[in-house]
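Following are the structures in question.
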Structure 1
Amino acid sequence: MSRVFQVTPKRIKRTNGTVLTPEMSVTVTTKANSTNPFTNGAKELQEAYMRLYNFDYKKANCNAGDFDFKALD
């Protein structure tokens, strides 16, 4: 069973030539039934940010503390 989350950055973050802003919100469907979108190395979240904003989650050293999320299902 999958879960759907809306993930929004908490603040502006500038790291390694990348910029993450609170307007860069994404909706992510996880493949596993989990309580947050950061399990499994946040793979689905990384893919969504790369696809929608060309933002490299790993290059920016992002972690769960940089985001707010809410379950949509």
Structure 2
Amino acid sequence: SDINMPGMSGLELLEQIKKNFRKPPPVVMMITAYGDRENYETAMRLGADDFITKPVEFGVLKDKLKAIL
């Protein structure tokens, strides 16, 4: 999920996913241009499984997806 989305932020979406879907726990990776410490710490506190900043290096993304799926 991206942090900046229309209607609901990615952080709000992350919070709803982790709160409402527990079994099996969904994997949520944040992919965003907002790589500041506050957004990173908030995402991790809300249950993000990973956090990647844009621009995305697709080789890194592929490796991370393999590791968490």
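Quick notes on this one:
- Origin of the value 4.3, where mean projected area of the Cα convex hull in nm² was derived from one of 1, 2: 1
- Which of 1, 2 leads on distance in nm of label points 7 Å out along Cα→Cβ at positions 13 and 29, largest value: 1
- Source structure of the calculated read-out (relative contact order in percent (Cα under 8 Å, 6 or more apart), 31) within 1, 2: 2.
- Entry that produces -13500 once helix-only ellipticity at 222 nm (-39500 (n - 2.57) for each DSSP H run of 4 or more, over all residues; to 500) is calculated, selected from 1, 2: 2
The numbers here are math on the coordinates, done by the rules we state, and not lab data. It should be emphasised that the depicted structure is a prediction, and the values quoted were computed from it without experimental measurement. Cβ atoms are built from the backbone, for glycine too; each structure is taken alone.
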